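Asker: Following are the structures in question.
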Structure 1
């Protein structure tokens, strides 16, 4: 999904049809950096992963890899990805990829055991590949890129809160300070979910008002946003396994559909 959002951003922000080879290089290098970041994340969270059934089967807590092996792999993947971007992409692209890596590994990952504000920090890291896509085609200043950044950033709030509720007991056992752990009533998680969905609605239709897309995009994005907000509202007022699972499913429908709308109806 991250690479798909990056590809859509590059395609949409580019002044002309992007060079396929250059775009492929950008995707491959970014994939290496992402793999490195995830490996570092699993290395740093190996103890908490071992306490949760949903993550206990990962290579490190399951004993299939040692901490040293995981660290070496994480370093190699990260350096290979950054080096690839610097050689076959550009230095600005490599620099932005490194900044994204820092947000995920050095900021978001340590915050997971310390503060509920991990969610917005993680959302920044999750949305950064959109800017990487625009940078790959030398269009970081493009308004589409920043609209997409806002969309992907805000989309993550309902999505992550639904997951946080469904696995709240596991997260609590692992001492992960999510909103659903700090506030077991679900009110804080509901606030994050509904707030994100409500802010997402105007941001998602903004391209139509900026003449970046036609009215068909605006109408379809509004419908999608209202449905996403409705599921978020239901979860916010009545957090339960059912409302969280429905919100999670809707989040997995929303983003691919919106990205498809962007591609079909951009001006």
Structure 2
């Protein structure tokens, strides 16, 4: 497959509107639509859920942005602090509007955990129950963002002779097929989301949703980062620092950051199954 799509859909007064941004928007709109029904079934009011979703949007976006700047490109952003929070690039010829070009899923996950905790403290909700509630939305959001990466021809895989290879002509001029790592992750997240939806529906039908608090969260977070860990084997390194870690310990930064999530949330899933109350 030859992929040569321009990441920019159109311009409004010189401002680029990108597929990536559209995917972020769709992630939140679809996530809200799906999750609000579950919220009502477990006794949340519309006002409570709307407030919660606003917390999650802010936490996801801020966490993902800070995660990229701190984990993957700290050397640059440590001397360009304004560019962390503003969609600009400061160059020798002036300021260029370019949108936010870097988001990290590990940072987004931390942002969701923290913002959900803050919401629960203010509105006296249970933290794990709130995280269980957004399982499908998180999986859907991860998938949509990876589709956005595909439109941007970024986070590509290594060269391959497989029939699954994609030639990213918009980014490279070498006609070399590469693994569409973004699509591997996107499809995997959608599959995890489908399982998550089935689990939530089944627990609600049996009337034991609140008895198994934490199980859904443990499942989807552990599965997301297990998938991420294995897909990283076919990805190109994100930067020199990522390559240094890979050469030092045999796994890259994305895999290293995934390990704590896998361990902690696998334990949470087991605890939720074994606990009596």
Structure 3
């Protein structure tokens, strides 16, 4: 099986601790390199080509039937992905520049700035990537479902990119924990993981540890829209990492879980189909960029 090369992964691991690199005109794009195409653009990181097994095994705890069958997916060339979920500051920059339909999503009085944008539909997310592509001349887009899982796993096959355990959630992901329990006192204790990260609702992006590709908040914080129509399982899914554009296209695949979900929902293979036009405080997105 083709896998991520040792040298490519080593380069990524060097950058995963949070160092920042600004793009230089004419510079090559290497796996692990970080760059921005403009001052208000999302920070991006180059992800290497490679293969992975998509979906969850039947032995995975809390596995859902739509997470299989497992199948090999090969990403044939490097591409860039947002280091963080798109933030309110980045969205507001789009609006101020005359893009994004002038729509200013609600922040639920939790704060804007570096918190992930939410209350955006799939079409809202598409408006943003169209604006970003026009501003930069680069090809921005939403991740396909397969690309999302490839990036979330970052070379792992465990239920979560930090391993199988739930308690480590408070180190790596913003989900339902003892802090959130304060806001939901009537919920059962079993709903919350036994740690406290200090965030009742969304957290500023990058508040937790990244995965091995240097990506933050791939699990928790807000669900992320993908480019795929909903299908009830992975039967017939593309093997090349491209978006699946057949199926129920009134619903779109979202990935990653959110700030108010217990650990069973914060797994790399978990997937949901959500009506494309819905705006919800659990829904945000991350961008990808095709490299020349």
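Each reported figure results from applying straightforward, stated rules to the coordinates on display, with no laboratory input. All values reported here derive from a predicted model rather than from experimental measurement. Cβ atoms are built from the backbone, for glycine too; each structure is taken alone.
Asker: Taking mean count of other Cβ atoms within 10 Å over residues 169-176 as the quantity of interest, name the structure among 1, 2, 3 where it is greatest.
Answerer: Biggest value here belongs to 3.
Asker: From 1, 2, 3, which structure was helix-only ellipticity at 222 nm (-39500 (n - 2.57) for each DSSP H run of 4 or more, over all residues; to 500) = -20500 calculated on?
Answerer: 2
Asker: Given 0.9 as the derived value for distance in nm of label points 7 Å out along Cα→Cβ at positions 81 and 241, which of the supplied structures 1, 2, 3 does it correspond to?
Answerer: Derived from 3, not from the others.
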